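Before anything else, here is the set of structures, which you'll find just below.
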Structure I
Amino acid sequence: MENYHLALRFAVAIGLGMLLGLERERSKVEDGGAGVRTFALIALSGALAGHLGQNLGLDWLALALFVAIAALIVGMYVVTAQRGDTGITTEVSALLAFLLGLLCARGQLQLASWIAVAMALLLALKDWLHQLAKHINTTDVEATLKFCIVTLIILPLVPDINYGPAPMDVINPYKIWLMVVLISALNFSSYLLIKIVGPEHGVGLAGLLGGLASSTAVTLGFAQRSRQTNADASALALGIVLAWTVMFFRVALMTALISWQLGRQIAWAMGLLCVAGLGASYWLWQRNKKRERGQIEPGNNPFELDEAIKFGLLFGVVLLLARAAQVYLGDMGLYIAAAVAGLSDVDAITLAMADLVRSDASNLQVAARAIVIAVMANTLTKSVMAIGLGSAELRRITLPIAIALLATGAIGALLL
C-alpha cells in the first residue's frame, strides 16, 4: 500500500507536468522552448526532491535543485530573448511545475491538481484575456479597484448589527453592503460580456445581452426604434421578449444564491415564465425573416462607488418599507410593497425577500409570492413601455405576449 501511494504521487506529478507542457507546446517556437517532456521532467524533479528530502533528511536538496532548475530556465530565457521573445510565461510556469511536483511528493495531490488546472486555464485563455484587457479602460480598472478596497478591507469593519426599534430593526449595514457586492458582481459579469463581444449584434443576441444589464433599457430602446422607417417590428419584438426572459432567469439565479430554500420555492413560477418567454421567442424567431442589428451599451461600471451606494440606499429603503408593510398591513401589505417596488426595480425587492426568509423561514411562501408579484409588476411596466412607445406593428405583436406572460405569472403565484 505504501508503494502504491508513492507511485501515485509520482504519477500525478508527471501527469500535471504533462498537462502544463501540452498547453505550452502550442506556444513554443519551432527551434526551442519547453514542451511536454520538459515540463514532465521538471515536475518529476520536484517530486523526487521532495521525496528524498522527506525520507532521507535531505531538506536542502529541494532548494538546491530548485535553484539549479531556475538557473537553467534563466539561461533558456536569455536565449529566447535574443530572438526577440521577451515573454516569461513559460519560464514562470516551469518553476511552478517544479513546486507542483514538490507538493505531490508531500501528499498534497488535490491542492497540486487545483493549482495545475488553474494554471492551464490561465495559459489557455491567453487570447481571450488579452482581448478582455483591450476592452477594459482605465476608468473601469480604477472603479473595480476602489470597490475591491471597500469590499475586502472596509466591509469586515462594517457593524453587523440591526438598527431601529423592534420590529422595524431590519437595517443592518453589513448585510446591506453584502447584497450590494452580490448584485454588483452579477451586473459586472454582464458589463464585461457586453464589452468583450462589442456593442452591435443581431437583435436577438442584443436582447439576450441587454437583458443581463437592463431589460428595461432594451425595451425602451427597441420600442423607440420600431417607429423608424422600415424597422422590422418582429425582429425588435424578439429582442424585447428575450430581454424579459433573461430577467426571469436572472431573478431565479440571484434568489437561489442568497437563499436556496426560497430559490426552490419560486422555481416553478419562474420556470413557467421562462418557458413562456422562450416559447414566444422561438415563435418570433421562426417568423423573423430579416436580420436587423441592434445596438447595446454596457452602461456604467457597476463597481462605481456612486452606483453601489445608490443601490445600497434603495435596498435599505425597500427593506424598511417591506417590513413596515408586513407588520402594519399583513401579507397583503407586503404584496403591495412588492408590486410598487417592482414597477421600477426587481433586484432590491428580491434581495429583501431573500433576507426576510433567512431571518424567518415561516415567511417562505409570502416572500416567494412577493418576488413573483414584483417580477410581474416590472413586466407590466415594460409592456406598457413597449405598447405605448412602440409602433402599431410592435404593439400588435407584444400585446398578446405580454398578456400571456402576465397570466403565466399570476398562475405561478397562485401555485406557490
Structure II
Amino acid sequence: MPAPVPPLPSPPSEAVADSPAEQTVSGPGHRLRLTLLMAGACLPILGAVLIAPVLPQMQNHFAEVPGVDALVPMALTIPALSLALLAPFAGVLVDRLGRKRLLVVATVAYAVLGTAPLWLDSLGAIVASRALVGVTEAAIMTCCTTLLGDYYSGRQRDRYLAMQTMCAAISATAFFVLGGAAGSAGWRAPFWAYAVSLLLAPAMAAFLPRPRPDDHADAPSPTVSEPMAKRPFPWRPLVGTCALTVFGAVLFYTLQVEMAFLLDDMGVTETGIIGLATAITSAAIVIGSVVFAKADRSPQAWLPTAFGLCALGFAVVWLAPNPVVLTVGAVINCLGGGIMLPSLLTLAMSKLDYADRGRGTGLWTGSFFLGQFICPLVALALTSAVGTLAGAMGVLALAAAAATAALGIAVRRRTAAVPEPVEQMAG
C-alpha cells in the first residue's frame, strides 16, 4: 500500500502515491476533531513547563529532605525521560488496543496522576507520580499524532502536523505564564491545571471517530494484530529518520534550555529581559511551523534548509558580541527548528502504513523526547570540553553544518534521478 505522504523512492512512485492521498477533510466534525487532537497534544507540554516557575518554592518547602537539590529539578524533567523511554511501547499498545481507547484512558490517568502532588507530602512520592505522568504523556502524544495520520492525508496531514508543532510552541509560553501566576498561591496550585484533561477525555470519547485503515475506507478498525503479522515493520527506513530526529531535537532544544545561562554570561540577569528574549525565540518556532505548513514543499527538501538555519543560529550565538546579537542568533536557530520538527515528523509518517503507524509514531516520539532529555547533558559535556558555553554552541554549529551538507547532497542526488524514469516513460 503506498504511503499517503510521498516517501523517499523514485518520483514515479511518489506521483502514484500522491493521487489517492489528496482527500481533503472538512466540516464541523473535522474542526472539533482537530481541536481535540491539538489540545491533547499540548498536554505533555503542560507537564514539561507548568511547574518550572514554582521549583524554588518546592525546594524551600522540602529543604530538609536529603537530595532535595537533585529531586526537585527531577520533578520537572523526569516526565520527559519517561516519555522518551516509553513512547515506543505506547506505540505497540496503540496498534494492538486501538488509538481512541488508549487515548481516553491515558487522558483520565493524566489528570489523576498530574494532580497527585496536591495531596502528596513526600518528595519521593511526588517524583514517582511525575514519572507516571510521563507514562500517560507517552500514550497521549503517540495517540494524538497517530490519529492525525489516520484521519488526514497528503498536504492536509502535513499542515496539521506542522500545526501541532505551532500549538506546542504557543502553549509552552502560555503554560509558563499560567504556572507563574498560579504559583503566587503556593507551589501546589499549578498542579490543579492537570485536571483540565478530565474535560477532554469525555469529549474525545464522544466525538473522535474510530479510525479505519487507509486502504479499506469502509472496513472497521482492526482490533487484533493481523495486519502487523502479514508484513514486516519498516525498521530500516525509520531508523535513519529516528536517529536524525534525536540529533535534531538536541539542536531544537539546546538554545531554549541554555538561553538564560548564555545571557547571564553576558551580564543580563533581569528576569523580565530574559523572559522577553525567550518569548521572541518561541515566536520564531511558530513562524517556522507556519512557513512549513504554507509552502508546497516536501519534508526531504526542507531538511537542509532547517538544519542550515540551526547551524547559522548557533554560529551567530557563538560569535555574538552582545545580548541583542545573541537573541538574533537564537531567533534564527528557532526558525530552523520550527521548520525542522514538522519536516522530521511528516518524513517519519510517510514511511508508515495504517498497521504500523502507532509503533512508528511511538518510536519517533521517543526519539524526539530522548533528544530533549539529553540536550542539557550534551551542552554540559561540550562546555567542559571547550571551556565555555558559547564555545559549545560553536561545536553544535559545526555539527549542524555537517548535517546540512549531508542532507543537501542527498536531496541533490534524489533530484538528479528524476529525469531518467520520466524520459523512459515518455519514450
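Brief remarks follow.
- FRET efficiency 1/(1 + (r/R0)^6) of positions 148 and 284 (r between Cβ atoms, R0 = 41 Å, to 0.05) derived as 0.50 - corresponding label from I, II: I
- Looking across I, II, the calculation of volume of the Cα convex hull per residue in Å³ that yields 148 traces back to II.
- If relative contact order in percent (Cα under 8 Å, 6 or more apart) is computed and equals 24, the structure in I, II: II
- Which of I, II yields 5.5 [distance in nm of label points 7 Å out along Cα→Cβ at positions 124 and 308, calculated]: II
- For -0.30, -0.38, -0.62 (log10 I(q)/I(0) by the Debye sum over Cα atoms at q = 0.16, 0.18, 0.23 Å⁻¹, for residues 316-355 alone, calculated) the corresponding structure among I, II: I
Any read-out appearing in this document is the output of simple, stated calculations on the displayed coordinates, not a laboratory observation. Since the model is a prediction, treat every value here as computed from it, not as a measurement. Cβ atoms are built from the backbone, for glycine too; each structure is taken alone.
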